[in-house]
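In the part that follows, the structures are each spelled out as structure tokens.
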Structure 1
Amino acid sequence: MKFLVVGLGNPGSEYANTRHNIGFDILDLLVKNAEAFFSSQRYGDVANFKVRGKQAYFLKPNTYMNLSGKAVNYWMQQEHIPLENVLVLTDDIALPPGTIRIRLKGSDGGHNGLKSINEVLNTTNYARLRFGVGNDFLKGQQADYVLSKWPAEQQEMIQKKIELATEAVRSFIAIGPAFTMNRFNTQE
């Protein structure tokens with residue numbers, strides 16, 4: 001049984017550690033903790049290792065956010081990974097900073113990465129881990145907000161929540177979505 005975990009973000013050092021790249025940050029810590037590494041592959045950086053005996057692929061698309069679906073579809077086809085074994089890690093302005101929510105389906109919520117995945121896969125029925133980034137911005141300032149770095153006073157809390165998110169990813173693979181949702185959706 002194979003799994004694909006996709007961290008949404010934009011490639012390039014100018015986007016590193018921004019709210020919009022939280023998916024990359026979660027995967028970076030997860031792969032580091034597993035003593036694995038990413039290699040540059042088609043449509044992104046990919047790491048793979050087993051989580052409790054289950055083969056998992058971890059993808060950071062290099063397609064930019066609005067073309068993420070192309071990378072997701074390619075790796076699903078390449079490794080024969082069924083939709084129910086896909087987990088997408090994304091930032092969410094509708095949730096307070098650091099809040100983690102796992103859902104098995106849902107709308108794109110205006111997120112261009114999810115919009116691309118929905119269009120390419122022609123479905124919204126795939127799991128996603130939504131990581132709250134808050135919405136403390138003025139009208140018309142959303143892009144600047146999500147592309148900015150976390151404020152200093154939030155960084156320690158965000159780092160702890162990134163660690164919690166890595167546990168949720170491992171749980172999703174090892175134990176399954178129902179248990180993972182029960183455990184992690186209730187934590188604040």
Structure 2
Amino acid sequence: FHALINNAGVRGNIFYDDFLTVDDYKDVWEVNTCGVIRVTQTFRDLIKKSRGRIVICGSATTLFPTVGSGPYSCSKFAVQAYCNIIRHELRSYGVDVIEIIPGSFDTAMQSSDRLIKMADDVWHRASQKLHDEYGHNYNEKVRKFIKKVQQNIVEHDTTLVIDSYYEAIVAKRPNLLYRVGWDVLF
């Protein structure tokens with residue numbers, strides 16, 4: 001059989017919704033949600049004919065959305081809904097649709113420097129009114145929060161995620177959902 005792995009994703013800008021634009025949401029949705037749909041639809045007939053598997057990367061944000069992650073969280077909730085919908089639609093063709101939900105892992109997407117730069121960029125483009133409302137040192141609080149989260153939550157062994165993808169593809173009876181990482185095992 002054939003297997004399709006939909007693993008691409010982007011974080012997008014992070015900050016409170018007050019600071020974000022519709023374009024911030026659209027940019028993330030275009031990759032995380034529409035990208036998954038496009039790739040799946042492109043290969044769906046091949047997967048149906050071979051009674052194969054579709055493995056899609058979800059996110060722990062669907063289990064516990066975090067403040068400041070609006071674009072990313074919304075896109076991943078939509079991906080989760082899409083998984084559930086096509087799982088039911090393709091079941092009669094013998095196709096398994098499997099969602100991998102990784103927790104917080106040490107990847108380029110989770111880099112503290114990268115996240116801080118995104119927060120800084122959003123802060124600097126914000127209006128004076130928002131700076132006054134939130135306080136002129138608010139971005140420093142955000143920077144400290146990002147560093148603290150990265151130090152205390154992020155897991156470094158990404159082989160756990162790789163192993164879950166492998167199992168989803170080769171197992172005789174794969175789980176329909178894999179939660180991977182200590183922060184999603186509740």
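Please treat every number below as a calculation from the coordinates, not as lab data. In this text the structure is predicted, and so the values were computed from the model without any measurement. Cβ atoms are built from the backbone, for glycine too; each structure is taken alone.
Output the label of whichever structure in 1, 2 has the greatest value of FRET efficiency 1/(1 + (r/R0)^6) of positions 16 and 96 (r between Cβ atoms, R0 = 35 Å, to 0.05).
1
For structures 1, 2, calculate distance in nm of label points 7 Å out along Cα→Cβ at positions 136 and 160 and state which one comes out highest.
Greatest value across 1, 2: structure 2.
Here helix-only ellipticity at 222 nm (-39500 (n - 2.57) for each DSSP H run of 4 or more, over all residues; to 500) has been calculated and equals -11500, so which of 1, 2 was it run on?
Attributed to the structure labelled 1.
Can you tell which of 1, 2 yields -0.71 when log10 I(q)/I(0) by the Debye sum over Cα atoms at q = 0.13 Å⁻¹ is derived from it?
2
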